[in-house]
Every structure is written in structure tokens, then in C-alpha cells.
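Next up, some structures in C-alpha cells.
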Structure 1
Amino acid sequence: MSDKMLDLVARRFRTLGEPYRLRILQVLEEGDRSVGELVATLDGNQPNVSKHLQILFDAGLIGRRREGTTVFYAISDPMVFKLCALVCSSEAEKSRRDFEALAGKPGRSKR
């Protein structure tokens, strides 16, 4: 990869490295939400949710649209869910191997 591409990939991972942003994406996976709906669903506060929404927007992961005085947010890059699924699958496999090692069960060798 070129240096520019490495920088872009690192920026994307930094954006996704915050659990609260992942929670926002998880809620938005179900459909468009307003800031107020996200605040209520995540039991957060408006300034904090808005800050994370702006970061996700700047990264191109979500989009927004205005209806009257309400702004709705939606996923604009659904590939993020494939990435999350890959990481979850990898972590589940690692946990399974770790558990088998603790239990003394033979399993595949660690990588």
C-alpha cells in the first residue's frame, strides 16, 4: 500500500476504535435516526452524541439529511459492518482457542 493509503486505513481504524461510535453504528444499522433518538437509545447526552456523529460523518461512514428542523443520520458505508463481522469472527475464534487451551482440550495450533 502507498503511504497515503496506509494513512487512510489508519484513520478509518482510529475512527472505529471508539466503542461509543461502534454503538452508534450498531443503532444506525437498524435504520435512520435523529440525534434525539440516538441520545435516548444510547442513554447519552446530546453534545457527546453529536461529537461522535460528526467524527463518523467526517470519516464518510454516515450521512445526514434534514427534514424540517430535524437532522437524520444513516449509514453511508455499509462495508463497515462486514469489517465488524470479520473482527467479531476472529475474536470469537481466538476466545474459543483460548478456552480450549485453558480446558486442556486439543485444538488447532495458535497462530
Structure 2
Amino acid sequence: MFRKKKIEKKIPENTYRVIKISKEALFEFIYESFIDNQETFFDITDGTKIAASFDIDWENDSFIMVAQNVNDELPFGKEIDVKKISDSINDTTNTMYADNRYIELTQEQLDAIQEKE
């Protein structure tokens, strides 16, 4: 069996590689990074068994993602107003790599936040 020789990839000397992306691409990158790491970030075993809603508040420079178990019913029996949740709580962590990076809300707590005017 032949093995393909692995080609070393590197940036040539005196050369720079630059990435610049729009807000939309940044949003996509952040969201996809959260999806790729949701087992770690939400302390779960199987990321396919949760549903998530998310939003970025560009004015206040914050990102929020709300995750819930998926049962046999449709995820999030009713629409979640992620902005209301974001406006109602403080940051849950300074880093995504801390042990206590999330908070847990009961359905009653979530409903109370959603019902606020």
C-alpha cells in the first residue's frame, strides 16, 4: 500500500496571509464554533439531542446561545426571544473555557423573562 507524502503547508518567508471578514461571516464563524464545541460548552454528551437559539447584539458586543434538550416534540415548544434573555442576564462567563460558563434557567424562569415588557 502506498502512502501519500504529506506536504508541509506554511507561509512563505516575507509573506503575510490576511483574513478580513464581514459581520455576517463573523456571526457565522462564532455560531459554527459554538455548534462544533457545544458538547464542551454546554457540558453534554450528544450535541444532536439539543436545540439551540442564538443571537449577536452588535450594539452591546455580546453573543448569546440558549440550548434545550430535544424530546419527541418540536424543539422549543414556543419561540424563544433570545434578545429578552440577553437583556435580562449578565454575562455568564469571562471565557468559554471556564468550568462554570453557563447558567441554567427553569421553564418558569424563562417564561417570566419572556413575559416582561
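No value in this document is a laboratory result; all are computed from the given coordinates. Note that the structure is a prediction, hence the values are computed from the model and not measured. Cβ atoms are built from the backbone, for glycine too; each structure is taken alone.
Here helix-only ellipticity at 222 nm (-39500 (n - 2.57) for each DSSP H run of 4 or more, over all residues; to 500) was derived from just one of the structures 1, 2, and that gives -8000; the source is 2.
Computed over structures 1, 2, distance in nm of label points 7 Å out along Cα→Cβ at positions 46 and 86 reaches its largest value in 1.
When distance in nm of label points 7 Å out along Cα→Cβ at positions 54 and 70 is computed for each of 1, 2, which one produces 2.3? Traced to structure 1. Calculated for structures 1, 2, mean count of other Cβ atoms within 10 Å over residues 6-13 is largest in 1.
Each of 1, 2 could give Cα Rg over 2.2 N^0.38 Å, but the derived value 1.44 comes from 2. Taking relative contact order in percent (Cα under 8 Å, 6 or more apart) from the coordinates of each of 1, 2, which one would give 16? Working through the options, I get structure 2.
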